1. When distance in nm of label points 7 Å out along Cα→Cβ at positions 212 and 412 is calculated for each of the structures I, II, which structure yields the highest value?
2. Ranked on Cα Rg over 2.2 N^0.38 Å, which label among I, II comes first with the largest value?
3. Taking relative contact order in percent (Cα under 8 Å, 6 or more apart) for each of I, II, which is largest?
4. With mean count of other Cβ atoms within 10 Å over residues 108-115 coming out at 15.0, pick the structure among I, II it was computed from.
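Derivation of every value follows stated rules applied to the coordinates shown; laboratory data play no part. Keep in mind that this is a model prediction, so the values were computed, not measured. Cβ atoms are built from the backbone, for glycine too; each structure is taken alone.
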Structure I
Amino acid sequence: MMIASPAHALDDLHFVKGYAALGEAFVEVRYPEPLSDPYVVAFAPEVAELLDLDPAVAETPEFANVAAGNALPRGAKPTAAVYGGHQFGVWVRQLGDGRAITLGEIENARGERWEWQLKGAGRTAFSRFADGRAVLRSTVREYLCSEAMHHLGIPTTRALAIAGSADTVFRDGLETTAVLSRVAPSHVRFGTFEFFRHRENHDAVRALADYAIARFFPDVDANGDDRYAQFLQAVVVRTARLLARWQAVGFAHGVMNTDNMSILGITLDYGPFGFVEAYDPKLICNHSDESGRYAFERQPGVALWNAHALAAALSPLVDAPAAHSALAAFEPAFRDEYLALMRAKLGLREALPADAPLVVDLLGVLAEAGADYTRFFRSLGDLRVADNPAADAAGGAVRADAWSAWSARYRERLLAEGADDAPRRMAMHGVNPKYVLRNYLAQVAIERAGAGDFEEIARLHAVLCSPFDEQPDREAYADPAPEWARDIAVSCSS
């Protein structure tokens, strides 16, 4: 029987030494800059439970002050971390937490450790010429998407809360500031290793790798002569599997720079992003990405490119043959994970050589038609094997002859497995979401929040926390984008 964790007040959280204990080469001590008259915009009780934090604290002025960076809970020792990174393929020598400050690492009653970070908490030594602030628009997007991704089964940072204020900063115009409380086991990035390697600080590269292995990679033999090669391969495999999950659910990350890639294989830094709606493998969800470097179909290749950058950063610890072997694990890990996920989306139980062309050809049919990716796969579960292909609800979004040809192959595959419609439908609806965070849904929540109405954030959050359920009273949240929303543009300031 699972024992419930105790619920604590803010000053009773159990802060422990964590990443900051590596020393001043890795972090700077940095206190958040206060906001005027902060208030709570949104709060996720489920995430509070990760910290053993009593959800009732969300109703208190003390929590609003902590979430805004105006006060610190007892035991917190705030820091900002340094890192570098390749941005759109170009090396940038120093980046770092330019607007994020980590309050500390909290250990819960289950022995789990979580970093609580305030994103938008003001300037740090790494802010360069920026103001260190986030705006309400960007915090709402990250709050909703990180929680949506978690409930879709995709590894991600989590979002605890948004604190708002009437203070303003200039982005596309004057916008109100906000601070996002995000939670993760670690925020160490590929770019953290790159930062020290490019300065030829090999001792720091080793210390960072030793820390990561000891804390997050129990399957790596910490005393083995090849432990760093094992570590590199483990990161490569986690990254490949993450990308497979992104692709299968139709998620596109708009800024896959190495400083936005987590060594844990979790989704990090939601700025511009998007879920594929009308299926287009060339989707670019960041209008700042003029070259299409991070287009949907390119993301697995970019992830492998980033893994090569990490291997280069680990070169003082991992020789070239071992690094090559570790990097070679990416493609099979991605392929195996992606095909397994797509089989599940198609309701297939067995793995056969013909599965890959079946998936590829289906995606071609969807791309030609511009069919809604999420709605198509959801409706595919309702297909009955005995039906006439022309009568299928799933085929309504695609060209009749293309759908007829593909669905005939699909039916043949299902019949070969002896598939039964009812259990297959249940299984498919358990992996094909009905609800994803479409850009227009986020935009509506943002606009209402800008007018002081935060209820839509809460309603949308509740829908996204149960993405596979029917939710009859919330059917509208599964609708495709209305005409007015077709041209929503999302950039790096989002």
Structure II
Amino acid sequence: MESSGFAHWLVVVVELCTAFALLLLALAVMVVLVTWVVDRNQTGNAVLRNFPVIGHFRYWFLHLGEFFRQYLYSSDREEMPFNRAQRTWVYRAAKDVDNTNAFGSSRDLRGEGVPFFVNAPFPDLGVDHVKPVPVTIGPYAREPYSHAPFFNISAMSFGALSAPAVRALSRGAAKAGIWMDTGEGGLAPYHLEGGCDIIFEIGTAKYGVRTPDGKLDDGKLLAICAHKQVKMVSIKLGQGAKPGMGGLLPGAKVTAEIAAIRGIPVGEDSQSPNRHLDIGNVSQLMDSITHIRELTGKPVGFKAVLGGVEWIGELCDEIHRRGIESAPDFIIVDGSEGGTGAAPQTLMEGVGLPLHEALPALLDMLIVKGLRERIKVVCSGKCITAYDVAWALSIGADFVNSARGFMLALGCIQSLQCNRNTCPTGITTQNPKLQRGLVVMDKSERVYHYAMNVMKEVGIIAHSCGVSEPRELNRGHCRVVGDDGLSIPLEKLFPYPSVAKVTVTAN
């Protein structure tokens, strides 16, 4: 009897499943027929009109292509913005595992623009990693800042990044002894959590330090700079991926917490002005730098994308008129190859000078104007490997910042989802379910190891070139391949200029 009852219920279940399957099949057929009719009769898309139903697979494959390309179709050196070889180097540096290769390099050393370093016949006998000499920024500020590490975390806002990502960066930066730039989104508790040095950035919308009408709130700025971890203040004029346009944070990312820190409405797109309302010329920029430095006592500088250096020359002339103490304490030059969470493709690909042109142009102008020692230079723009950083130091930069390098150290897989709140690794999303994948303690260690391994390998390059410390690299230590396949030294491509006769005053 029991066996007969079980068989009866089994038959019933099978019949129900069959009926359900037939119903699903009927619905699928109906959907296909309706789609066929709609596609065949619409007039807006030729592919779907000629190939109804199956034409939709084209868009599906097009969407999936950007995710599978890096795994299945591209070679190690093909992809942009970072190829597989670059990403693998960062991943291995962040995991602190063996980063040696066998058989030979897959990098084409004959391609135009490829830099490489000139080894000395008798290399320096220093250890692989010599602690860099501290560089003092802001000698005329009440609280000058001395900082040794030459590789630091570039501007990335809380909001563009998730809270776990900011926490991991803060903890890793503290352990490595490097600084962390807040980006324009204001100072969050997560920036302070690890105890690292902080560069506070004031964007064009003045998030975190704004009045209701978008002006600078001195009281809020003083409160932020009261934190001992906040070492400098950076005025953001522009950003590499979108010069001439303010920051953009999609409304899906503007949570109540982010809105409170920035001083903006919840859930609405956050679009910064394309410039500071109170900074429309060199003189006003100087006024703003002076005001903030006197108010906070911190070194103050600015971040910009260069479209030319003529205005930098005007800035230098204004400094000489006002006195040497009025100069910005640092300039962060961002190349047009810089990254962002959201930017129009037109600006990202077609506006601003790339770093390999902007950095030497800026440095040469400061040399000509006699202000190179007074104004420290920081650069950013796709510098994620040791030889990228060594190139920038050999050109003359005092410090090199990286954003995407540290994102890769956090586990970024270059899925290009930064602007959609759907980042699969939890780095650039405000979705708690996706943030869960980013374990702060684990990733903070990777941030630490990545920073230390970059600086260690830059040291190896420096020793190979015959100098004991990376900042001793100069344009004679690096060569760049020309259009004829032959290399020329950077010092011939960008010869050091002569210092003009200028009258430097100190009021």
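1. Details: I: 4.6; II: 3.8.
Across I, II, distance in nm of label points 7 Å out along Cα→Cβ at positions 212 and 412 peaks for I.
2. On the way: I: 0.99; II: 1.15.
With respect to Cα Rg over 2.2 N^0.38 Å, the highest-scoring structure among I, II is II.
3. Numbers: I: 14; II: 20.
Comparing I, II, the top value of relative contact order in percent (Cα under 8 Å, 6 or more apart) belongs to II.
4. Working: I: 15.0; II: 11.9.
Structure of origin is I.
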